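Colleague: Heads up, there are several structures right after this.
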Structure 1
Amino acid sequence: MVAKGAAGPWAQRRQYSNQLEGQTEVGLGYNWLVEAWPYLLKDAEGAITFVRSTRKALWFDAVESGGETTYEARYGGKATLTHDCDQRRYTLSMPTGEVWFFKDFGDEPCGSSSSSSGGAGVQPLPGQLLGMVDASGQQTDVVEYSTSGRIQIIERETVVDSETTTTQFEYAFDGSGLTTSVTYRRQVDSNGWVNIRRVTYEYYDGSTSHGSSGDLMRVNVQEPSGASWVNIKQSYYRYYKAGDPKGFQHGLRYVVEPDGYEDMLGESLDPTTVSNLILLQYSKYNFEYDSQRRVTKEIVDRGSQAFEFAYEQSLHSDGYNNWSRKTTETRPDGSTETVYTNYIGQALLSVLASGSEQWLTASSYDSAGRLVQVASPSAIVSYNQSSADLGITLRSSEGLIKLRSYYASTGSGGAAGYLKSTSLKKGSGGTPVLQSELEYTQRTAGDATIYPISKETRYRDDAGTETLETTYAYDWHTGSVQVKQRTVTLPVVSTAQNGPGTATTQKQVFDERGNLTWTMDGRGFITHMSYDQVLGSMLQRTKDADTSLLSGVPSGWSTPSGGG
């Protein structure tokens, strides 16, 4: 369920993970994560993890110096984490300009005069979400917590022409803290609430063979119909129970998505009672696992295709260029793809095999875990699994190898940790041929700092003398990292190449919420877009606009001769 907004959507999405530490239950059944409920975890060494979904985790190590604790991002991460004793909260600043706030853990070395980050009512738990501010400055807050320690109401206010529209996600829970519903609703000023959409959740009680108590069983997406609600989409899940072969307790077994669920109802089948064999014919996914809760078999698309997985763990020490896990996927056509990954899951070597043929792709990383080299199949001779670094042998003068470099510091066009250049070379002994270079500018507002590209240079020759330069200039909305106007100056196209012989520019203007409202192309022709400022939806687009007929035209803009 997505709540559209002028500053971007706020979504109620769920993700299942079979590899969470322990059996995690955060309010939506075992091993399900909620994107709208990110949280922080702190380990015994003081390291902090940001958890939002299975692919969006961030890690920060505590660094003690001079009696103060700061946090350093792992794995080349660009986000920053700071602690505020006065507010008793952590501030997580993303490179995109988003800023997230979380309740602290209470054991930070703060004075007794420091205040609480919560107001009256139920207080947030340690590490729990307090709110966030996006790049445009739009704030979204948790305004109420349940007595069971869950997030009860998430709220965003948008003011347009002195009219305040409040958007909420309101959660309801059962006695054990499981979410029973979330309602997306909207209120204008002090008028009554208008329901937009609702999602309800049902759980197993452990009395059937399809799930243990607390496992998420069914999800119903609903829309209002008068005073009641009607289902518009339904999803259904089954799980392994303790002692079941090929699975583990709370392990996701079958996934029936809305199209399959609707087909079952159309054929008078009850998803909750049919056999597993029947259910497979309508399932999007069916999983089997090994003793370490890793997927060993995945059957997809109503039983039409099966993928098998085998794993091998190395005994090598952790390192960005040492392999830690080998995963072999056998595909429905009999071909295999074997991927060697390092200890944080980055791919080091991919081996695609079909019959007697195979294709290898190898990647290398620097000391911060950033990708610095990719060798294509044409460049690789062999590898040796017994070596920690896989003993990859490259052709010395043949085969495509791609290289990447990064800035070590910020300033003079650089941004520490950001991509600086890309190059190509022919074989391991080849001379790198520069392909592109990037420069950046910096914008800071409040707790947010971003590094947008200011210059992009591409090279058309091996010597690196024939350049194509594109520059980017920015004006900003006051007090935010939201672009107000972006001016792009394109490379010069010579008259010999049927160009004007001079650089042309393109301009884009954005409102305070990040909506693109005006554009001017290289010939000066103008396009105007208008939006619903509450929903963020485009209302009208005017191409080749006549500025004499429009209001709010950017300063200095006018319709060119022959336009309009």
Structure 2
Amino acid sequence: MNAHHLLLAAIVALGFALRVWGIGFGLPDIPARPDESALAGVAMEFLQGRFWPLFFDYPRLMPYLLAVAYAVYGAIAVTAGWFDTFAQFLRTWTQYWPPLFLLGRWISAVLGVLTLIVIHRLATRTSGRQAGLIAALFLSVAFLHVRDSHYATADVPMTFLCWVALAALVRAAEAHDTRALLAGTCTASLALSTKYSAVPAALSVAAVLLVWRTKGWIDTRGLIMSSLKHAALGAAVFLVLNPYVVFDFERFRLGMALLSESYSMGMKTQHHLGSGWAYHLVVTLRYGVGWPMLAAAAAGAIVILRRRPAEAAVLGAFVLPYYALAGESRLLFVRYAVPLVPFVSYAAAVAVDALFTRLGRACPKMLVLAGAAALISIIAVPTLASSVDFDRLLSRRDTRVVAAEWARAHIPRGATIAQSGSEYGRVGFGFDAPYRNWEYWEAWGTYVDLHRRRASPRAGLPQYIVVHESPLPYSYVAPRMQQDIKAGYELVRVIRGLPASERRNVYDYQDAFFMPYAGFYGVSRPGPTIYIWKRRADVQ
């Protein structure tokens, strides 16, 4: 193994470590990452024989991957005696879900690491071995990609498939490689089958054909016929994986209409986030990769455009429309920019390599190496520091896990408990929690017993009220509940999480993930701050 391979192995090991450190966050009590439970539920419906789940927010490839992983785990669990039968495993999965969520997270982490290798190979082929190493290093530490590689969601798998497709399409455009074009078309369709927002990858397929026409490798008739052939191939791959588009078109159309409406309306928060065009630059990418890497990527994009216009056409056909789609949406989740991070890493590496290749012709080698190391550090260290800070906090027990453990030790069985705010921030007491769950319904102005088959208004007050507090809009406390606490409860436990008053922290405000996106000031562990109030003895 030569020095290049040793350096690549070290970079991959670093990327792997950053993506699996803290991967068990929130477990075993809470599904701390929204969307994980939705995808897991669809996957389990497949295994239970319901092949037509009425859930169209995501295409089917990610649930298929999860279903395969769950089936393997279930078979091992039955063989090991953890379950009597596979049917029992399927029937009781909601009671024993933590290993399943962990499997999904590992899939994302592994695909995140494989994306480093894809970018390394792309940069090595187009710009040389040192550019390949630099690109892999930049992506290995890029905070946004590190962060989302911890989640059992579709963003990182879709990103991996997009960049496998783009790498093949760049090769096809530059070398008139028809097999690479076929591979790129199929992989782009797989990306679209993972998440609908991968649709700009189809434009990169069209860009390859336009490059071929410009270079005279095909004529106009060949352009038309090839376009039809690859459109049919891509559509066939997508429809095989997502047959409901044809056979349940009306419900699919309704699902897409609702999804489109949510994209156009967005979510209300107390923080005005502005336009997505600006937000994803000055917030998402600024904190997701850092200004130094963004500046280097801008320079690298110019280098690619000037030196390799065919490659620029293929990559630009994906990157620019994708940013436009994210910018036009009123849903401003930072995860929407994850597929852009490999391009930023790659383009930044191209810029660094081009600069020091040019300086190497006029300056002493040691001086060039020292300068390159300094510039790479300036670009990589800030986003590496964010990744380490995030992982360090994520690896600690969530406030809601700590609260659930305290409750099991101190709250008597059969006690009535009400919780404030959105369910995303609430304490998960477990499937077999020995408590009666009350809910305050503002429309009725009373507490409701949710343990009954039908919601039943209750007289009096719950024995305990659990309040979660954070800077996110999901930590809402109804005015009536605040009055009840003030008049008749005593505080018995506080578990500090996100500091609501710390203004230096930056959050993904529309997302119900209780960790800062940048800053991490005053944060002792993930999760909202939890207050547990007990009703005083003199109050009924």
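Colleague: For distance in nm of label points 7 Å out along Cα→Cβ at positions 388 and 420, which of 1, 2 scores largest?
Modeller: 2
Colleague: Oh, and also: Compute distance in nm of label points 7 Å out along Cα→Cβ at positions 204 and 308 for each of 1, 2 and report the one that scores greatest.
Modeller: On the way: 1: 2.6; 2: 1.2.
Structure 1 gives the largest value of distance in nm of label points 7 Å out along Cα→Cβ at positions 204 and 308 among 1, 2.
Colleague: Same structure again: For which of 1, 2 does Rg and Dmax of the Cα atoms in Å, calculated from the coordinates, equal 27.4, 79? Working shown, then result.
Modeller: On the way: 1: 27.4, 79; 2: 25.6, 88.
Only structure 1 yields this read-out.
Colleague: Quick check: -19000 is what I get for helix-only ellipticity at 222 nm (-39500 (n - 2.57) for each DSSP H run of 4 or more, over all residues; to 500), calculated from one of 1, 2. Which structure matches?
Modeller: The read-out was computed on structure 2.
Colleague: Consider the structures 1, 2: one of them gives 16 for relative contact order in percent (Cα under 8 Å, 6 or more apart) as calculated from the coordinates. Say which.
Modeller: It must be structure 2, since only it matches.
Colleague: Comparing Cα Rg over 2.2 N^0.38 Å, for residues 196-331 alone across structures 1, 2, which is largest?
Modeller: For this comparison of Cα Rg over 2.2 N^0.38 Å, for residues 196-331 alone, the top structure is 2.
Here, each number is a calculation from the coordinates, and none is a lab measurement. In this text, all values refer to a predicted model and were calculated from it rather than measured experimentally. Cβ atoms are built from the backbone, for glycine too; each structure is taken alone.
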